[in-house]
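Below: a set of structures, written as structure tokens.
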Structure P
Amino acid sequence: MVVESRIDTVVFDLGGVLIRIARSWKDAHLLAGFDDKHPGVVHQGLAKQSPRLAREHMSGTIDLTNWARAIKECSDNNYSVDDAIRIMDAWIIAEYPRIRSVIDTIHDAGIDTAVLSNTNARHWQLLGADDRSFNDYPNLAEIHQIHASHLLGHVKPDPEIYESFTKTANLGSARILFFDDTMLNIDAARHYGWAARHIDHTGDTAKQMLTALTHHRII
């Protein structure tokens, strides 16, 4: 007897699941071409304030220019506004391998797909999600719905974002399987009632998701 999956929608995080990204300010700093001895890397004021500024940026509370100005200020001008934007642009690296096979496998099983990502307007533009061009990230074009924290006005793991997402995506009654690389987000999704699987961003993310799809009888 074939047991049907109890999942009808798979929701992906972007960074660390579908897209390889910098994992820290220092990583992005180096990817942007700055020296590892640059004083901004170890600046205590920046280290203290950058998580708050990132959250405000991802929730849409502040825009790119105001975020960059705040980075300049809290780093005591070790970074200029242009430097900060250059680092922001370096954060996104590339799609993980074999992501298209995961998406196609889900769609072939008759399951819908969506994205719920903590991100900001700048990265949304660089991904091509703002106009759905996806020139450098073509696998994202295959996903049925793409949603972002800065558009929803909330960030993971706050419970409000899961509620806002399901309402905006019209998934209030959906049985969701969620992939994310952050355990706080996984725990919050499970508390909200979703099935959720943690993805190790350092490994083969496609293989991990295919294994989870088998576990949940999607394939």
Structure Q
Amino acid sequence: MKVAPSMLSADFAKLAQEIQAIEAAGADYLHIDLMDGNFVPNISFGPMVYEAIRKDTDLFFDVHMMIQDPEQYIEACAQAGADSIGIHVEATHHPHRALQQIKGLGKEACITINPGTPVDAIVPLLDLVDMVLVMSVNPGFGGQAFIPYSLDKICQLDALRREYGYDFKIQVDGGVNEETGRQCYEAGADVLVAGSYIFNHENYATAIQSLKFGEAHD
């Protein structure tokens, strides 16, 4: 299991130190939420922020675009240092074209579905993506409770992956802790995004290791 701490929950007064700390604690990805106040009811940092910290870490930058019409910002995200760029299927009339744009820039492509969006909505896109992000809360704010139905979606995606031989990863974001993380792992998830669970923990390494299901530890 890969663990992706969410930068949204970090202490922005010491952002570089926070990111270096989670890297040293065993994080695999840095999950970076871009929010426009339109697609979701909140506003966050733009590419210039994570471009500034790119030099301070070797972590995989997992950029989650929660913005309407993401096509206009995909190139900026790529140039700022994103390794993976995710768009919401609900945020664009042309998700296939947007995913092709991401791949054309040499980045991994991720498609995201909100809690109210069925897996069927992205079936035509699964052969193109490197990762599917299942939102297990309504996007826009951290600290929300995990929506149990998300587990059914993970199972559906895992079944599709097995049936058709796809190799996309399944990522889960929202309300992830040791209990819900294990449920996601057992349903077929590969990457867990966790914000407050990690950054509010007194020991980042302990929190991160508690989510690395399926791995042997000393």
To test your reading of the models, identify which of P, Q gives 4.7 for distance in nm of label points 7 Å out along Cα→Cβ at positions 13 and 93 when calculated. Q
Could you figure out which one of P, Q the value 18.0, 66 for Rg and Dmax of the Cα atoms in Å was computed from? P
With helix-only ellipticity at 222 nm (-39500 (n - 2.57) for each DSSP H run of 4 or more, over all residues; to 500) coming out at -12500, pick the structure among P, Q it was computed from. P
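Of the structures labelled P, Q, one was used to calculate distance in nm of label points 7 Å out along Cα→Cβ at positions 101 and 173, giving 1.7. Name it. Working shown, then result.
Numbers: P: 3.6; Q: 1.7.
The read-out comes from structure Q.
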With relative contact order in percent (Cα under 8 Å, 6 or more apart) coming out at 30, pick the structure among P, Q it was computed from. P
Using mean count of other Cβ atoms within 10 Å over residues 85-92 as the calculated read-out, with 20.0 as its value, let me know the right label among P, Q. P
Work out FRET efficiency 1/(1 + (r/R0)^6) of positions 77 and 133 (r between Cβ atoms, R0 = 41 Å, to 0.05) for each of structures P, Q, then name the structure with the largest result. Q
Which of P, Q yields 0.50 [FRET efficiency 1/(1 + (r/R0)^6) of positions 53 and 197 (r between Cβ atoms, R0 = 30 Å, to 0.05), calculated]: P
For 36, 29, 21 (Cα extents along the principal axes in Å, for residues 69-156 alone, calculated) the corresponding structure among P, Q: Q
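Coordinate-derived values only; no laboratory data. Being a predicted model, the structure only gives us computed values, none of them experimental. Cβ atoms are built from the backbone, for glycine too; each structure is taken alone.
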